[in-house]
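What follows are several structures.
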Structure 1
Amino acid sequence: MKRRSFITHSAAIPAGVSLGLGLNKKMADEDLKSYPYRLKYAPHLGMFKHHAGDDPIDQLNFMADMGFRAFEDNGMKGREVALQEKMARTMASRNMEMGVFVAHKIYWRQPTLAKGDKDSRAEFLTQIKESVDVAKRVNARWMTVVPGHLDLRQDMGYQTTHVIETLKRATEILEPHNLTIVLEPLNFRDHPGLFLTKAAQAYEVCKSVNSPSCKILFDIYHQQIHEGNIIPNIEKCWDEIGYFQIGDNPGRKEPTTGEINYPNVFKFIDEQGYDGILGMEHGNFNEGKEGESAVMKAYQSVDQF
């Protein structure tokens, strides 16, 4: 069902009626209602555990009952195969799309892709090959890549070339499977010393790799901290953006808790015709059930543009 059709269809559903079958007594608070979100916001495990419990399947069903049409899981690759398969079946039965998972081991304190050595490149490409099987198992299209730390002994031009050459080899693995790595620039405050920090830098790398299997993960929280200018940078990078992630600043919590004008940002993204996923990669501002309900209310408020 196309997104606009879904909105029209969902708007006709009476308030308080669940869209699915997963809502159980533990979840049945009277104030919880399914909401027909315009965009595909993707929660993660743990975000609604006080309503849904600890079981991942119950959490997925709760998300679907609340109107969310996507899900992301950075740690999916490390889960037992049986659980991956069960989560995939649940998402398929609830018409939820799988968002990103992390494709490889991220080295936060040492250079990897920027270094350009054979061992680091071989390790990374092996992990990309392994991630193909995971992506197929859970019906994912995107996987997150963070190139790692700067190599302070090499000029930036050499480092950039090393990253591009490695990513070209990764896309040769992914293209036959219609899978995409999304490169995530991260801010200097939370992750000092990393190679990839700016939207324009990620854009340069993706243009140089020149593959549909290498795109940008535009994390609005990280980019607000590192360079701001959110909407103009999204516009400049638009043709290379494959995925968005969300978090307000300061605090990396849900929209409305910080300084970012999320209704305007989401309106712009929607007006470009984006039909992809926006990962809710943030914590809850308040704890417990009240905090979880506040997250849903916040997304409902910023989704009205």
Structure 2
Amino acid sequence: MSVRAQFAEETAADGSFVRQDDVFRDWVRADGSTAYPVERNRYHLYVSLACPWASRTVVVRRLKGLEEAIGMTVVDPIRDERGWRFGDGASPRDGEPDPLYGWQLLAQAYAATDPQYRARVTVPILWDRRTERIVSNSDDDIMRMFETEFDAVAGVPDLDLYPRALRPDIDALNERIYHDVNDGVYRAGFATSQAAYERAAYRVFERLDELDTRLASRRYLFGATPVESDWRLFVTLIRFDAVYVGHFKCNLRRIADYANLAGYLRDLYQIDGIAATVDFDHIKRHYYGTHAEINPTGIVPIGPQQDLWLAHGRETLS
């Protein structure tokens, strides 16, 4: 039986999924040391609410109160061989039209920045309206820019998601969460060999088990207040039971089965403004309707039933 990879260019000979690198890595700096200074309404964020990488930036934009300073457009959750596309305005379920140039495809932003770009078109991207080019397509960098560089135009400038004293520890935990959980579910789901799948899937649950134990004695990953690491983990946890358990075959356990992760997920979800960044319709239609090599029928399952507004009981933890 022949096996087709979801992304052939990102699949190794042993069947492992190896994610492509981000290409555009310029920075907006508050001190004016780059070509991209902080200015209100200069930058625009293009995202998919289905994508966990993009959702990280949506969450931080909301928490820091940057909605009035940085515009945002949500693309259609269904991606095809041309990449992400914009909606036509007929239905909010199908994404939004591009408000800046009337583009039909996000690939047009990549072509406008680099006509030679041939790799996969990804979200998020941070677009500079003045130079008319992509500043960054790295969710890590965009998230960090929103956290640390945009305070002058933020509605909540005092919120510190990357405390200086914790930065080495945050960076170290971020690496483990990224490799084993955030990207781990993709390496399990996009694997084209049994060995590659099992290697990735078991690592997902080893790390989740470790994080569940960590959260037994503290409300968030570093104590009483959520920081960057919590939101990097959140975007995977919120999708886990809905898509990764079934679609990506990460089915040893659900998040709902974990004594601490389940309440922790509800705790984060119930923070003011966060639920509005989560769109399960977009999430489920994207995964089940886009990955034809994994789900050739395109049928979107009706479940699971989840009540993320149930009391989480984590207020007593320090």
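Among candidates 1, 2, the computation of FRET efficiency 1/(1 + (r/R0)^6) of positions 98 and 210 (r between Cβ atoms, R0 = 30 Å, to 0.05) that gave 0.10 used structure 2. To which of 1, 2 does the computed value -9500 (helix-only ellipticity at 222 nm (-39500 (n - 2.57) for each DSSP H run of 4 or more, over all residues; to 500)) belong? It traces back to 2. Have a look at 1, 2 and say which one yields 15.0 for mean projected area of the Cα convex hull in nm², as calculated. Comparing all candidates, it corresponds to 1. Given that relative contact order in percent (Cα under 8 Å, 6 or more apart), derived from a single structure, equals 16, which label among 1, 2 identifies that structure? Structure of origin is 1.
Values in this text are rule-based calculations from the coordinates and carry no lab data. Note that this is a predicted model, so its numbers are computed, not measured. Cβ atoms are built from the backbone, for glycine too; each structure is taken alone.
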